[in-house]
Each structure stands twice: as C-alpha cells, then as structure tokens.
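Some structures to go through are shown next.
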Structure 1
Amino acid sequence: MLKNWLLMIAGRSYYHQEQPPGRLFRPGDILGYYNDLTAKTKWRGPVSEGGLPLNRMQDGRLVIFPTTIAQKALGHYDMWLLGRDRRDLEEFMLLARWLREHQDSQGGWPVWSTLGFTCSSNYSAMVQGEAISVVVRAHRLDGDPSWVEAAEAAARLMLRPVEKGGTARYMPEGIVLEEFPSESLKTVLNGWFFALYGLYDLRLSKTVPALDIERTLGETLRALGAFLPRFDAGYWSYYDTCRNLASPFYHRLHIAQLCVLEMTFPDIIGPVAGLYRRRFEHQWSSGINKLKAVVKKGLQELWNPPEVLLR
C-alpha cells in the first residue's frame, strides 16, 4: 500500500500520471480529449489474447476494467490525431468496440462489484462519462448508429438517480454526478469533471435529441459552481466532500480540470472556476502548503487506509 501511495505522489503509477489540459482539445468541437491521457497508452501490464489490458487485483486475479479501457482509448485517439499513426487508430477502435460489446442491459459498465466495493449503485458517473466520450468519437469515425445507441443508454443510466441505481444526485444546487454513488454525499471532484465532459461531448455530437443534454449540462455546471467552495481546504484542495485531502497528483489534476472548465464554459462557470484554479495554483506554489498537505494526507491514510485493489 505504501509503495502504491508513493508512486501516486511521484506521478509514476500508471493510474496517476500527469494529466494536463489536452493538447488538441478545442471548446466547441470533438477533437482531442479535454485532458491529456496519452500517457495511458503505455500499458506495461499483462494483456488478454485479444490485446486488451488486464488489471491485476491485489488477490492476483486479472480483470478487464472499464476505466482502464476508456482512458487508454481516449489516449490513443489523441495520439492518432497528433501523429496519424494507424496503429493508434486501430487500438482506439479495439477498445471502443470492447466498451460497446460489454455495455450491459442497463446502459452501463459495472465497476464496484469487480473491485469488491459496496456502493448504492454498481456504476460510476466517471466511467459512464469517459465511455460516452469514447463512443461519440468512434461514431465520428465510422458512422455506425450502434454507437449513438450506446451513448444514449450510457447517458440515461448516468442521469438516473443514485437511489434508483444510477449515478446522479438531484439537489437544490443542481445535478451532482457521483463517481462513488453512496447513500450519503461523497462527491469526488475529479470524477465529476470526467462525467460532465461525457455529457459535453454528447451535446456537441447532436446525435441524441431525445435527451435534453443542454439543460442537464447546465444543471450539473450550476451544482459544480455551488460545490467548489467545499473542495477548498484553505491551503490545499479536497479530493471529495468528505474532506479527504487530495494527493499532489489530484491537486494538480484539479488545477488542469478547472483550467479547461474556464475555457469551455466562460459564461456559465468560468469566473468561479478561474477563482478556484488560481487559489489552487497559489496553494501549489507554496512549499509550506505542499508539505502540510502531504503530511496530513499521509496521516489521513494511516487512520483510514484506502482499499487499493488494483496494482
């Protein structure tokens, strides 16, 4: 566990590599992904006979994990746009087809039972959003209507209330998208970002008129703007609304995500996103704040060790 945490701090874990704003992201168009996942293309673990990455659980089991599939796919799509290497395009389509073929009858990709977690829903808004971003791009490449059907089903499940097995929490502030759906509020900031950009890509694709994505996206952005103060510890950012501090990796990721949010929605959430981006950047620039955050984060994890099930 200590080794995994130190790798995360150093940004050397496969799951915690630097993810700055996407090099080819352009607001208003479906080009590169909004943050840079190209490092995810360098998989050094085991692979299936079909060439899919296999995640090793702590108990030794090898599983195909939807999060890894979606993020690696988005990384390969950006690599293809950057270099036009046919191998990246083929890898992207291989991973995209796996997502389409393994989407369940509810429209989602179950994750928590695979990891042994008990959540109110077996789905994650983050996984749903990233998968939507993948299938929307796949549809742009080959035009097969089955991609649209997959995207619509994924969005409908994402927006289903948590208490009904979905990943959305409908609150006075708006729609909160939950990476880890639970009975009580336990909202993860970075997972919320990944989820809402799936909706953003779906809106840009204009392929699912039956869903009022414009209104839904506005509702979740309104909620995010109201919630951002809850993620500010004063000297560092919180990972979630349970006041767990972000690791240095996640603090930097929050800064990058807020930067892209400013670019994408300057009128809706730009000012408040810019405010907290600057606050988090100032916090990051302080050696004292950084040391305080790392020490407190370490103590939090000693008192309440996380269940790290992938290695």
Structure 2
Amino acid sequence: MDLMAGHSELLEQREAVSEILLKKETTVKLRNLLEKSQEIREFSVKELKLPDNDSYRMYADLKRRYAVWNVVAAEEFSIDPKKWCFLFVGCLSYRGYFSKEDAQAYADELKKEGYDVFLAGANAYSTLGWFDDPLLNTMMYKSEARRAGIIFHELAHQVVYIDDDSAFNEAFATTVEEEGIRRWFIKNNQISQYQEYLVNKKRDEELNALLQKTRVQLGALYKKPMRSKEKKDAKANIFTAMKLEYQKLKSSWNGYDAYDEWMSQDLNNAHLLLIATYNELLPSFKAMLKNEQNNLQQFYIAAERLGQMNKKDRKVYLQQWAER
C-alpha cells in the first residue's frame, strides 16, 4: 500500500468521537478511553495552548497493532541516518509505510545495498496539521501518560515544525509532551500515577544514556583508519559490551524487563538512530523552557525564532543551551 493510498484509507475511517459515544455498540472500555481522550484534548488547548482544531476529536480503528512502520537506515560504518525528502514535511531520517510488508520489502532492499536497517512500528501518525488527524486504536490501549503524551507530542508538531531537522522537531515536541504530562497529572491530583510515570521515565533516560554512549563509541571507531574486517569486529564488540552493560543496568530495576525483547535483536547502527533523533537536543529544549519560567506560549515563540536560523547556527545555539 503506497503512502497516499494508506493515508486516504486512514482518513476515510475517521468518525467523530461524539458520534461513537452515542452508539449502543461502543464497548464500555472504548467509551471510557474516548471520553478521557477528549478531556485530555480540551486540556491541551486550555492549559498547553496547543491548536484548537479537529485533530484527535475523531477516531479510527485500523485493526492492526501499529499505525505505520518506519524504515531507518545508516551506512555500515556511520552513525548518521540516511535521509528521505517529501513534499509537505521536508527531509526525514526515516521512511514511513502503512503496510508492514511494503516496509519490510524496502528494508530488505536497503540491506542488500549494504545498509544497517531497523524496521520500527509506530503507534501514532501525524500530518502536521495538513489534515485533522484522528485518534487511533494503536494509541488508545496504553497507559494514561502514554495516551496523553502522544496527543501533546503530535499537536506540538503543528505549532513548530522545521523542514529537514528531525532532531529539532522531535526534541521540541518531546519537551511539550513531558511538560504536558506533568501538568495533566498535577491538575487532576493523580500524584501516584505521575510518580509511576517518573520512575518509567528514569528507566528510559538510563537506557537512552547507554545507547547514546554506544553511539559515541561507534562514531569514534568509524573515524579510525582500520581495515574493514577489523572495524567490523570492533563494531560487534561494542554492541556486545552494550548488551552486557544493559544487564547490569537492568539489575537495579526490580525485575522490570520491558526492553529485553528490543535488546535481544541483532542490533546495528540504525537501531540507535531514533534514540538520537528524539533525545539528542532534549536537554537544550528543557533548558529553554525553564528559562521561560515554564511559560509554554513564550517557549513556542522562542522555538519558532530558533527555527528561523540556518541549521548550523541553530545547532550551535542549542548546544550552548545544553551546557548552561
């Protein structure tokens, strides 16, 4: 299924949440989730100053686990992602498909060309405000923090989005997401749920730090003047050491093993790219938000101004924020 056909099918399946709630056949579980989602959606407008449009006020059941499948790729001895450029969203460090089979076929092609490849399922899909994006079944059956976070994150892309800078866009949206989740739980006096979210977030951060450390080690290795065979062996050793370090890290998590399946894969450069895309600039944006006294409207203005810089100057500026 090509991208346009998949997008059209998704839009055709949309139905207003208000109408679904009136149907007798709507299950109690789905009804509760949709009602809560609309509370979150109203909160996003009133408290986070995110766009007040029909995005996430409709629902579509895709009858599959993921909304899209993203193909991520890097050269064998590189930590930089392969880029794909599109009409509306500019250049991205991944390529999305609505069909897993099509995504797998393309991933196999890239592997034959010698690329390191990772095929990742995604729960959400955004048109960046070009269309009214619906809630999806792939988003709904998660924790409340995760469901709220997806809505906040995807709406943030509608506020500020810079062509050809995935790291900027994802770090900005993740900052809005995390601040939104904090405010949502505090407003509703759900302190225990927020504490649980923070525990999980700390685990994520510890894992991300390990993956980023590995990425830096690989980057240093790839710059060395070595024979291909020696570089391959050293690369394999770095990934083996990462997995061993993960086991030590996990021992402090009281039996939490949600990352085990991911870690059991035959990992390569591409597996580390999405982590970098979402987290590399996150400390900088958090520092910017703090500098604005957590005023989101002022933060949006600052981010938009930053997005008007050329990419090189923008990166230098963000690095300075991370060092403060």
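Every read-out reported here was derived from the displayed coordinates using simple, explicitly stated rules and does not represent laboratory data. Please read these numbers as outputs of a predicted model, since none were measured by experiment. Cβ atoms are built from the backbone, for glycine too; each structure is taken alone.
When helix-only ellipticity at 222 nm (-39500 (n - 2.57) for each DSSP H run of 4 or more, over all residues; to 500) is calculated, the result is -17000; to which of the structures 1, 2 does this value belong?
1
Give the label, chosen from 1, 2, of the structure having the highest value of mean count of other Cβ atoms within 10 Å over residues 125-132. Kindly include the intermediate steps, with their values, before the conclusion.
Details: 1: 29.8; 2: 16.4.
Max of mean count of other Cβ atoms within 10 Å over residues 125-132: 1.
Looking at structures 1, 2, which one was relative contact order in percent (Cα under 8 Å, 6 or more apart) calculated from, given that it came out as 19?
Details: 1: 16; 2: 19.
Matching structure: 2.
Please state which of the structures 1, 2 yields 24.8 when mean count of other Cβ atoms within 10 Å over residues 189-196 is computed from it. It would help to have the intermediate numbers written out before the result.
Values: 1: 24.8; 2: 12.9.
Value 24.8 for mean count of other Cβ atoms within 10 Å over residues 189-196 corresponds to 1 out of 1, 2.
Quick check on the output: 0.55 is FRET efficiency 1/(1 + (r/R0)^6) of positions 133 and 301 (r between Cβ atoms, R0 = 25 Å, to 0.05), derived from one of 1, 2. Which one produced it? Present the calculation step by step, with values, prior to reporting the outcome.
On the way: 1: 0.25; 2: 0.55.
The structure behind it is 2.
If P(r) over Cα pairs in 10 Å bins from 0, in percent, for residues 45-84 alone comes out at 28, 44, 22, 6 when worked out from the coordinates, which of 1, 2 was used? Don't skip to the end; give the middle numbers.
Numbers: 1: 28, 44, 22, 6; 2: 19, 23, 26, 25, 6.
The read-out comes from structure 1.
If Rg and Dmax of the Cα atoms in Å is calculated from each of 1, 2, which structure is the one that comes out at 18.4, 54? Intermediate values should be presented prior to the final figure.
Details: 1: 18.4, 54; 2: 20.4, 68.
Only one of 1, 2 returns 18.4, 54 for Rg and Dmax of the Cα atoms in Å, namely 1.
Using FRET efficiency 1/(1 + (r/R0)^6) of positions 21 and 237 (r between Cβ atoms, R0 = 35 Å, to 0.05) as the calculated read-out, with 0.05 as its value, let me know the right label among 1, 2. Before the final figure, lay out each step's value.
Values: 1: 1.00; 2: 0.05.
Traced to structure 2.
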